[in-house]
1. Identify the structure, out of I, II, from whose coordinates helix-only ellipticity at 222 nm (-39500 (n - 2.57) for each DSSP H run of 4 or more, over all residues; to 500) was calculated to give -14500.
2. Given 27 as the derived value for relative contact order in percent (Cα under 8 Å, 6 or more apart), which of the supplied structures I, II does it correspond to?
3. If you rank structures I, II by mean count of other Cβ atoms within 10 Å over residues 117-124, which sits at the top with the largest value?
4. Of the structures labelled I, II, which one yields 3.9 when distance in nm of label points 7 Å out along Cα→Cβ at positions 53 and 293 is computed from its coordinates?
5. Output the label of whichever structure in I, II has the greatest value of FRET efficiency 1/(1 + (r/R0)^6) of positions 37 and 93 (r between Cβ atoms, R0 = 35 Å, to 0.05).
Structure I
Amino acid sequence: MTLIALGINHNTASLDVREAVAFAPEQLRHALDHARTNANLREVAILSTCNRTEIYADLDGEPEALLHWLAGFHSTEPAALAHCHYVYQGMDAARHMMTVASGLDSLVLGEPQILGQMKTAYAQADAAQSLGSRLHSTFHKVFSVAKRVRSETAIGENPVSVAYAAVSLAQQIFSDLKRDTAMLIGAGETIELVLRHLVEAGISKVIIANRTLSNALELAAPFGGEAIVLADIPDHLHRADIVISSTASQLPILGKGAVEAALKKRRHKPIFMVDIAVPRDIEPQVAELADIFLYTVDDLKVVIDENMRSRQAAAQIAREIIEESLLHYEQELKSLDAVASVRAFRESVEAARDAELAKSLRLLRTGGNAEEILAALARNLANKFMHKPTAALKKASAQGNFQMISDFQTLFELDISNTGDTAPTSEKE
């Protein structure tokens, strides 16, 4: 079985492709069960965010089977993912997971939300009982490394995130947010971050729109904001100078018609919109309206690039931490493999010893010659211990596998220089 990480992200796939294979939260339990059954996986976890969909698994077979499962689950042609997906295996997969969790592979370098999202993916897989010892061990190591990166580097010191980039772009368009009203659609972690950044920037008024009114009220109340349900957005949209949306909806929440109506009420005063959601919350056709400035997560990349330069030095230190941790993790896994091998070898030897000892004790009880019985015991034990290694050495010699013979000589510290028998076994038989 091989640890594997397969996925697509903002660097490899367009927004349309990422939307096509994104998992809604309510889909994940079914998807995890379906993957184990139909992709022949013992262990699997799925990470799905606005910028990436990744599958972590213990795979027995070719990665292409997992890619076909991903495409099939979302009714997407595998060809659409063929040139934009990536696959990491073994220690490379562990390195990739550490890199992702540390924020080094994010659209915003060093952004902290991805670690929480990965922990959520782990918790969801654990709840679905789709994790085994391999992924449990790997995730815990990944979280440990990400925590170390956060504590030992300055990668997370500056407030640079998708949420921060959205607010930063709004500040470039509106010189003074103290006179503006923002409508935030959704009530999740990203919208909460957007709200905090807007409040810090001095926003005049905030309207939180969410499917569940109680969640919107809970988020808006501490900041003196107003809460509405999604169905009421058309009635309040004309009040908003800024609209930032991030929900888990599978269908657009805001359409072109509703925005046109709002613009008429505003007498075509422009509205700045940022759609952070994947799939998109705002219909792309909204961007066709003359008084709308609509940006998606992909558009934010230019803003983000300007805010990430200070993190480059910290990122290099973080990568060094990952490589050091990866080396230790690999050594830990090898040590665990050795422990299991030693245990199995010991059990095998002890079983042979106990069987021969029991046989010798029976012979002694019947009055057999003690010296002959002890000699037979020693001879039988030696033969049993030597049989399998001898057979394996002969087979290795016949197949030209002289590395195994060399390793055997090293393992048992054998000196064959004085035996007068240095030719390979296959040449003498």
Structure II
Amino acid sequence: MTPTIPLDLIAPIYNPATFTRPDEVDRIFERLRREHPLAVADVPGYDPHWIVTKYEDVREISRQDELFHSGDRSKMLVSQAGEQLIRQFTGGSSNIFKMLVHLDPPEHGKYRAVTGDMFKPQSIALLQEQVRKTARHFVDDLAARAPACDFAADVAFFYPLRVICNVIGIPEEDHARMLRLTQWLFSYADPELHRPGADPTDPLEHTLTWKMVYDEFNSYYSDVIEDRQRQPRADFATAVVNGRIDGQPMDHRAMVSYLVIASTAGHDTTSATTGMSMWVLAQRPDLLAQLKADLSLVPAFIEESIRWTTPVKHFVRSATTDYILRGQKIAKGDLLYLSYISANRDEEIFTDPYSFRLDRKPNRHIGFGYGGHICLGQHLARLEMKTFWEELLPRLDSVELDGEPKLAVADLVCGPKSIPVRFRMQ
């Protein structure tokens, strides 16, 4: 008999507002790991999903891309009505975008290889000077705002955004547009960040927003594609636009989607982690003192910040064959909701998982995913955060919360939208 999760326990996870209350999310997934580590959620309006809560199970699925597909069904949690609308928009596909996260072998590897060399550690190392210059700019800007600011809205949103936009080749006057579209895409349910005219109470709003955001990006990137075809440059956009798949150019939707994932996920997850890092420091003066005394601890601080934040909360896979996982039969065609936030709190892997600890060794979090779909930009993200904290910490004398921080209302990528702080800097 297939194990089923009680509706009253799992239903809150289908409401984006729940993720603004991390303690509640932790309690839900802690109980799931204990009582229903691998079981089916049958929530009205959604196809039944296996909820995968355990670290090793998430990794087992994630390293077998041939068996658990990313593109046959929606990669993000979406209602039955929403997925039906997506198919109407796309002519049959379950995903509006054709991003790397939606591709399966062998196609995924071919598309990833188009820019893969640009994100290898040795290539990212060449960006150090540029990234440090950007970090110093934002640290100086933060100092000019003393003694108080909203760290999320004033700094964390914009620093990673500028880094990735420079890599892509997006002019500075368009950076705010990239941020706005990113927030519409990932925070469609947030009353302050959603697109104008959106109705977060509409069950189809998620899908409608994805379509409208795609159209906005398509309008913008069509000009970029034409420009880079005519005049190639040394940037990410040129690599994508002039890349080849089996000797042929990508189709237009794939080009746009490739550029979209870089200009959205390429900064939003790093912004979320950077913001949460400052939130922690504002509550932990002992941690700030420890880091200031020994900057060699910054990499450990970053890894724990990624685990602690886990900005990407879930992805959905579909089984291409029958499979036995944790003693349960996963049938061909079954959907599996992989909870990264639960995996990164798994007590069997992480001692004292609800504490932020610099001494967590090893810290084998899966905040960047795992397997073939591990985040292409992970090395750039680490460089951005390491450089920022190396520049800021020697100058930051103190920081404390100056009001109530707020998380964005979102269920896919979720991070702080407001972190009011009071601080002193040199």
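No lab work stands behind these numbers, since they all come straight from the coordinates. Every value quoted in this text rests on a predicted model; they were computed, and no experiment measured them. Cβ atoms are built from the backbone, for glycine too; each structure is taken alone.
1. Numbers: I: -17000; II: -14500.
This value belongs to structure II.
2. On the way: I: 13; II: 27.
It was calculated from structure II.
3. Sorting by mean count of other Cβ atoms within 10 Å over residues 117-124 in descending order puts I first.
4. Considering all the candidates, the number was obtained from II.
5. Working: I: 0.95; II: 0.65.
That would be structure I.
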